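Peer 1: Multiple structures are listed underneath, in structure tokens.
Rule-based calculations on the coordinates, nothing more; no lab input. The shown structure was predicted, so the numbers you read here are calculated from the model rather than taken from an experiment. Cβ atoms are built from the backbone, for glycine too; each structure is taken alone.
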Structure 1
Amino acid sequence: MGVLKVGVIGAGHMGKIHGKLLQNSNMFDFLGFYDPQVSNLSAEHTFFNSLNELIDQVEALSICTSTSAHFELAQFAILGGKHVFIEKPVTQTALEAQKLVELIGKNNTIGAVGHVERFNPAFSAALPFISKPQRIEAVRYATQGSRGLDVSVVLDMMIHDIDLILALIQSPVVSVQARGHRSFTQSCDTAEVQLEFANGATALMLASRAHVRKYRSLTVYEHNKTIDLDLLNHSLTIQSWTPPLQDSLSPLIQPNNAILDELEDWGTAILNGSSPKVDLQAGLKNVELAEKIMQSLIYAVE
């Protein structure tokens, strides 16, 4: 297996994590960062003076900037024949995401989106037990932070659960009901969303970045069992309702580094000419639904 020359655009919190993991992976040769906000060169990492300089030396790029910059940077990289990994959400709008999907196809490059919960060990362990979800409930709470505030909580946080739900319920969405609340930004900071699917399944999503604690759960209800995932603490409980009732099952969770796994899944796809687990088409579908949710938001009286 070959080694991919890779760089990272954006040296913020997530960019530094990507840089460290890429540097320590045998699949990649990490050459350095490009970030116009960084003026001092680091002794630990190489910082390129221009985007062109970085692109000329790499085969693949991880884009870890603010969401508003994703489209322009990814378009530039893809047109330059480079493979791209784009942190979630793939772009700020579905139209931008559609353009990137088309560009990827025309330029024969591989694109992946950083929906890291697909690589959460609790989710991976739950998949063999999930067959036909009838209802899914997703709850995602966080305290106020400084990252992701350039977009609403739907694109910042709920997008993770949108991705998981669309991966599990592969049926068109026929109804969206959404309520929102603003706490400290001009966009939505807390959202409650009800979804109905063409196959009769339903989903409830709750997301807030104005909570007092962190909490991430996903509960899947099927005809004869309930699968409950703690995505934050990486645990899984399965309760069968088929008589005679048995005690709940708690499968052993194999710990992993989900960010490293998603980067190496992308790298494997590049080297094998295959599709990554979360490709740009999946990223597009997620943003399309996020847009429908944001268009449907009804705000509480303020």
Structure 2
Amino acid sequence: MSQFKLSAEPAHSVWDRSLEPRLRISPGDEVRIECKDASGGQVYPGMTVEEFQKIDRNRIHSLTGPIWIEGAEAGDVLQVDVLDIEHHGWGWSSVIPGLGFLRERFSTPYFFNWKLEGGETRSLAPVVLPLRPFLGVMGVARADDGQFRTRPPGSFGGNLDVRELCAGSTLYLPVYNKGALFSCGDGHAAQGDGEVCINGIECPLDATLRFQLHKQRPLAGPMVEAREEVVSDSWVVVECGDDLVAAARNATHRMVDLLVSRWGMEEVQAYVLCSVALKLRLSQVVNEPVYTVSGAISKQILPKIELF
């Protein structure tokens, strides 16, 4: 086993299997990977919403890589063990008109600066939010020729935004090209299920990953072996209906309203909190055509109150 370091520059913002690898490693090797924030280093601590609106959107999802894994070929499975992830002490979230899960309700540009202190942030008072850093984007080169924007994920991985991919977890990806050509980025210090306002806590970070190879093992798409998360008491809103997306959207609206009415939060900050901390889940699908969606916020991050 060898250990390597890979700097964040030069980065790339497309999936393209013709990109030259920046590093060649063998199965079993570990790599300490520097990743810029999702803006590609354009955002900085203390930035204003006016400045944020001027960034180059073509640089979104600035990725570090590709990394060539010796011996990898189409039909293999690449195993990526997430050994360690460290943030740089700051992050950001935004609301962008026309985007986000509640885009009709939140149509005014908004930008929020986070100060990250070890394993938590107190930037959104009175919330004390635990941090759980992970890479929003991890993937291998796609099977087809050409350049593809990084926003849509797929069987190759990519912009998965799976919050369970923190330190201690393992990601398995099907390989489509020689060398696999792995890239990663889009660091999040914390994220709720759904990433509803369009951002988690976006941040630069350093990730230590170990790569293993499983020869000729069929895998239809990404699979995660997740570290067990400590379950805490929560406030949970429940929505039912015959449209899963509508039910999920209604649950998100209700949680925003609850945070505003009971904890006195500003409406847009309640929306941002949902984006970084809400657990938005399918609770049942067996009673179709009526489904149940639940949205939960941990009691541990909010001041203790009696709702009724």
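Peer 1: Taking relative contact order in percent (Cα under 8 Å, 6 or more apart) for each of 1, 2, which is largest?
Peer 2: Largest value of relative contact order in percent (Cα under 8 Å, 6 or more apart): 2.
Peer 1: Ranked on FRET efficiency 1/(1 + (r/R0)^6) of positions 3 and 267 (r between Cβ atoms, R0 = 30 Å, to 0.05), which label among 1, 2 comes first with the largest value? Walk me through the numbers before you get to the answer.
Peer 2: Values: 1: 1.00; 2: 0.05.
Largest one: structure 1.
Peer 1: Given -9500 as the derived value for helix-only ellipticity at 222 nm (-39500 (n - 2.57) for each DSSP H run of 4 or more, over all residues; to 500), which of the supplied structures 1, 2 does it correspond to?
Peer 2: Matching structure: 1.
Peer 1: Then there is this: From 1, 2, which structure was Cα extents along the principal axes in Å, for residues 11-66 alone = 29, 25, 24 calculated on?
Peer 2: 1
Peer 1: As an exercise: FRET efficiency 1/(1 + (r/R0)^6) of positions 19 and 187 (r between Cβ atoms, R0 = 35 Å, to 0.05), calculated from one structure in 1, 2, equals 0.75. Which structure is it? Before the final figure, lay out the partial values.
Peer 2: On the way: 1: 0.75; 2: 0.95.
It traces back to 1.
Peer 1: Computing distance in nm of label points 7 Å out along Cα→Cβ at positions 59 and 203 for each of 1, 2, which one ends up highest? List each step's numbers first, then the result.
Peer 2: On the way: 1: 3.4; 2: 2.1.
Across 1, 2, distance in nm of label points 7 Å out along Cα→Cβ at positions 59 and 203 peaks for 1.
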